[in-house]
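Below, each structure is written out as structure tokens.
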Structure 1
Amino acid sequence: MSTGQLVLEGVLSLIGIVGIWLTGDKNNYGWLLSILYQILWIVYAAVTAQYFFIVVCVAYIIVYIKAFTKWRKDERNTDDWTAGIG
């Protein structure tokens, strides 16, 4: 593995960590960054001919989208429920 490849993998991993961090802080940009991160990994996998990795990245994107939509739905339901209190 070349130094450039190692640095690129490190940067991509750091982006993923930031995305998870933001999501943990209930910041919607965390979900967006996590999906973008997977798209970058797809490009990397295609360039390095790691084609199965593309399948895994697509699976992650599907999970992120599902989790985000559920999270937003739960958030709206909580807001609706608490709106009538007080």
Structure 2
Amino acid sequence: MNIHSAIKKGQLILKGKKIKTADLDSQILMTKAINKDKKYLIFNFDNQISKNNLDYYNNLINQRLKGKPVAYLLKKKDFPLIQISIAMETI
């Protein structure tokens, strides 16, 4: 499966559960799964994704379906000028 197809599948799953940020969430979770930035997704959308990375991505999608915030899944939260690392214990 390529990156684009995996993201589209994740979007459909999240939209099916009425998650309003499904498109953005699925892209952000893919960047986490493959350890690349958003630019990489844009320019390499047709690249194949490894089974391990796909399994990790699907796990992240499933956790998001259960209501876990994206920031918890990424273990970080970006703000316009700073990045703060977070953990479940700090909130």
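For the reader, a short list of remarks on this structure follows.
- For -17500 (helix-only ellipticity at 222 nm (-39500 (n - 2.57) for each DSSP H run of 4 or more, over all residues; to 500), calculated) the corresponding structure among 1, 2: 2
- Ranking 1, 2 by relative contact order in percent (Cα under 8 Å, 6 or more apart), the structure that comes out highest: 2
- For 0.5 (distance in nm of label points 7 Å out along Cα→Cβ at positions 13 and 29, calculated) the corresponding structure among 1, 2: 2
Bear in mind these aren't lab numbers, they're just calculated from the coordinates by the rules spelled out. Note that the structure is a prediction, hence the values are computed from the model and not measured. Cβ atoms are built from the backbone, for glycine too; each structure is taken alone.
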